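Rule-based calculations on the coordinates, nothing more; no lab input. Keep in mind the model is a prediction, meaning the values are calculated, not measured. Cβ atoms are built from the backbone, for glycine too; each structure is taken alone.
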Structure 1
Amino acid sequence: MEQTSKRDWYKEMSFYQIWVRSFADGNGDGIGDLYGVYDKLEYVKSLGVDGIWFSPIYPSPNADFGYDISDYKDIHPDFGDLDQFKKVLKKAHELGLKVIMDLVVNHTSDEHPWFIESRKGKDNPYSDYYIWRDKPNNWDSLFEGKAWEYDEQRGQYYLHIFAKKQPDLNMDNPKVREEVKDIMRFWLDMGVDGFREDVINFISKREGLPNGLPILPAAKGMSHYKDGPHIHEYLSEFRKVCEEYDCFQLGEGPMTTVKSAMNYLTGPTKSLDMMFSFDHMMADCFMTEYMHRPFSLVKLKKALTKWQKALEGKGWNALYMENHDHPRIISRYGSEHLWRESGTMLAACYIFLQGTPFVYQGQEIGMTNIRLMSIDQYVDVSSITNYHTYHLKEDPERRLHRIHLSSRDSARTPMQWNPGANAGFSNVKPWFYVNPNYKRVNVESEEKDPASILNFYRKCLSLRKSSKTLLYGTYNEFYPKNPNIYMYERCLDDEAYLVICSFSRLPVKPKKPEKFRGKRGELVLCNYEQTHKLFRPFETRVYRYKL
């Protein structure tokens, strides 16, 4: 029987995501590492978060910067070693911080020993660890061309839903599932508190691998591997491992609908505690960021409200605005010209929703997109592919502008710690470009400013944690069609919080909901020093009411 109540600790937590390569360089080689993480753990704790999610820190050739894993039971030499990880884990736990790892088991690196053995032929123990065919179907890869790559040594094609160097594992093979469970136990026995499970809804492919329909650009075949026929069966096996420990599981579900997510998060097929959905990331794009369109607040609100209402009383939301896979949110949904105002408003707009908030490194200081001069300066495989594949009729300048808007590399620039050389990330030239705005946007400068984005994040996280209403109260949205204002309430018993966020670059006057008219609320949070009748650009206010 699942010990649901035992693992409910994640509901009152918030997490900080660390993409280690760009977080802090502790050994002076220009690459972020676990030595740097160790030195910055007090800073992480000071934000008011309760846990850390590490993006992959395993050995990897870095075809997809860590999401192509060549050894699941070690640490990438760039980041340190297992002993250093254990020191980070111990110190994090002493500070009261949980630690979750990325579990990437849809695919490995083509340099993983399993694949090296598998490609030798059909008569070795690893032959069926991957998906091989004599003739490919018509599926597309999400990162690089078609989803099949011919291997000269084996004389067959292997499936790769992502990059060519990321062959998909054959999860239909029971031996592969046993390998996954062994990996989980390795880290859980060390003391890790749970997993974020990468593209976990892709691990079961439809029998026979039929051709896909061209329903979505660059996703032909997705309907045959998303939410596949054995997905809940396989995830239930992994769930049983976690039931042996006091840990939790967070899944990433690309293109997952609310209806589909409910099967993962509730009922007899429940296999995850939370799921990262992508719906609200589509407020300015279609499917993934390479297909940009103007930002629509109405679309953002509709997506957030849909998930809030669907999971209310049944499941639990994973709340985020940024991570390693998405461009910086101020550059997308806010304004770089009204940087502090929009950065603080965007914090409030999602942290007070029902669910567990995740803050991505640099988000809390308002880091923004980088704009490099040439596609040759970018390193992300999807950005490079998008530039050379989509919108080829456009001139190079326009195509590069699309990369400025959409590149994952914008989320991976070095963390900006101070206004000194290399933004304080390293005392030598960093592995990637530092955003030129680091002299204004950095931790040291914002620590000194009570009105900074950094200190506003601290206020939001502290307020959320202090209130049972903000943790567990019901959610209701007001004026969903308003193109400038996102307004919602959180209610529990006789208390209500009214959260009002202006996405407008001009002054606006929000309409007070009828249920609050004639009542005087206490202003508990605002991103301007004084309030006026009009809401100024990107103003946010949070009121508390006794009903």
Structure 2
Amino acid sequence: MSRVKVGVFVCHCGSNIGGTVDVPDVVEYAKDLPLVHYSEDNLYTCSDAGLTAIKEKIKEHGLNRVVVASCTPRTHEELFRRTCEEAGVNRYLFEFVNLREHCSWIHMNQPQEATCKAKELVRLGAAKAARLRPLEIARAQIKPACLVIGGGVAGLSAAGSLAQQGFEVHLVERNDRLGGLTVDLWKLLPGDRPASELLHTLTARVTKNDNVTLYLSSELNEITGFIGSFKATLSTPSGKKDIEIGTVIVATGAVELEPLGLYNLGKTEGVITQMGLEKMLSDGRKDLGDVVFINCAGARGPDREYCGRLCCAVSIKNARYLKEADPDARVTVLQRDVMAFGTEFETEYRKAMCAGVRFIRFSPDRPPTTIGNDKVTGVRIYNQLTGEESDLSANTVVLTTPLAADSGASDLAQMLKVPVDKDGFFLEAHLKLRPVEFATDGVFIAGAARFPADIGEAVAQGTAAAAKAAAPMFAGEVSVEATTALTNPRLCSGCATCEAVCPFGAIEITQDRHGRPVSEVNAVMCKGCGACAAACPCGAIQQLGFTDSQIFEMVRSLARDGDPSGSEG
């Protein structure tokens, strides 16, 4: 191997780092570190000028290891790795040092100490970089077929998009009809478009496309494998069905919360939920007399802390419909505050007020109460603005409840090895950086399964998930990150500790040619979390890119080097 030559590039990141850390001082310090052959600072290393400088200096000084000390690797590591590749350096001979989150931001009032810490972090990065070894990205073939779980708006959107692109799609819906909750809706905002029209359009794209195999009244029983090579078992009316797919889209939707007993729901005639009202409107029944809507029923409380997002808009929509259908009826919306986000819903709010719908604010400390035993006759409300208590006549009380996570979400999450939040909704890998993706490669999420979403959002997310799933299927193969775990079979005792701690099911105990049990890592499934390497009692598993020798070299560099501040004593 050629002699190690490390290049260090320290970023000012505007004033994010440079406003606290003495960057030129850190650069001068780095020049004297072992095996460092070049060091410089950049105002913005991630800019075109900064990236060009890295490539030029690699060629000019023959650098074969690169350290960039800047902001977060979460957003910029791939950019710098790609830059190294373009200059002829293996992408895994790059080391990232986070001087922003780990130094300047948390020590912004201690510039001297922050500069000292920045030097230590750069020293650690350079020490590790000297021990880095070239790694190669593995590639795996991918089957051009997708399993879409859920036949609601998001699932139909995803399935239709993939089918039109020519991919094989298996659409699984546990009910005997497509459409999810939208089937029971009357009209949609904005534009008062009948829900049936949208549903017909989405359904036709799926049912009339030969690339889609539809499974109604069916459920996913089991799924194994990894991106490109999943094997699923479906339970269908005609029996078990085994399919092979390359990607999976979860679009199981959500359910309307029915808080039985709350405001006498299920006990007093005339107390219904918004979905109950939607069914009445769809059936043509609009003569409901005086109607009182109670928002935030079962939401934003100790049992369910989140806001349902759509609830206020649904109340505004249906209150206006009822008032326009019967101008003599008294239609009142009781609300804690109106969360009708966006210009379109603000317009609908004003339309409802102009139509004669009354909006009264109540406090969660003094919520409304329904009046009547067998049949509702009114609602008692403490008006938070006037400070007065009054009784409102009501022939119908409509509870605006939030969407809640489907009861089967947790079981499906365990099957797919993906997370759910405390409310039972599926969790994306990252809201901003990896929307509609799970941390598990090849599995995507769309619609209300991830959080309450309106029709437009569900359609958009379904299309987005389809685009994400289509990318590797178009390529025909998937790249596998090289920083995965690797077992040394000569050291492995076959104790299966690694298999037990692996959260991705990427490790299994097999037998070597002598019949001895050894650990084997599936590189495609491995996410490089390092849990197995930390747990292995024999040191048989190493995390590539974070091996023992690399980490120990960082520790030794701290032990043998003096005070980076340059002071004596």
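To test your reading of the models, identify which of 1, 2 gives 4.3 for distance in nm of label points 7 Å out along Cα→Cβ at positions 468 and 516 when calculated. Intermediate values should be presented prior to the final figure.
Working: 1: 2.3; 2: 4.3.
Comparing all candidates, it corresponds to 2.
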Of the structures labelled 1, 2, one was used to calculate Cα Rg over 2.2 N^0.38 Å, for residues 356-531 alone, giving 1.68. Name it. 2
Work out mean projected area of the Cα convex hull in nm², for residues 84-147 alone for each of structures 1, 2, then name the structure with the largest result. 2
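Once mean count of other Cβ atoms within 10 Å over residues 244-251 is calculated for every structure in 1, 2, which label goes with the largest value?
On the way: 1: 20.5; 2: 26.8.
Result for mean count of other Cβ atoms within 10 Å over residues 244-251 over 1, 2: largest is 2.
For FRET efficiency 1/(1 + (r/R0)^6) of positions 236 and 524 (r between Cβ atoms, R0 = 25 Å, to 0.05), which of the structures 1, 2 scores highest?
Across 1, 2, FRET efficiency 1/(1 + (r/R0)^6) of positions 236 and 524 (r between Cβ atoms, R0 = 25 Å, to 0.05) peaks for 2.
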Output the label of whichever structure in 1, 2 has the greatest value of Cα Rg over 2.2 N^0.38 Å. 2
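Please state which of the structures 1, 2 yields 3.4 when distance in nm of label points 7 Å out along Cα→Cβ at positions 108 and 452 is computed from it.
On the way: 1: 4.4; 2: 3.4.
Matching structure: 2.
Tell me which of 1, 2 gives 0.65 when you compute FRET efficiency 1/(1 + (r/R0)^6) of positions 132 and 428 (r between Cβ atoms, R0 = 35 Å, to 0.05).
Of the structures listed, the value fits 2.
Taking FRET efficiency 1/(1 + (r/R0)^6) of positions 204 and 492 (r between Cβ atoms, R0 = 41 Å, to 0.05) for each of 1, 2, which is largest? Let's see the in-between values first.
Values: 1: 0.60; 2: 0.15.
Going through 1, 2 one by one, FRET efficiency 1/(1 + (r/R0)^6) of positions 204 and 492 (r between Cβ atoms, R0 = 41 Å, to 0.05) peaks for structure 1.
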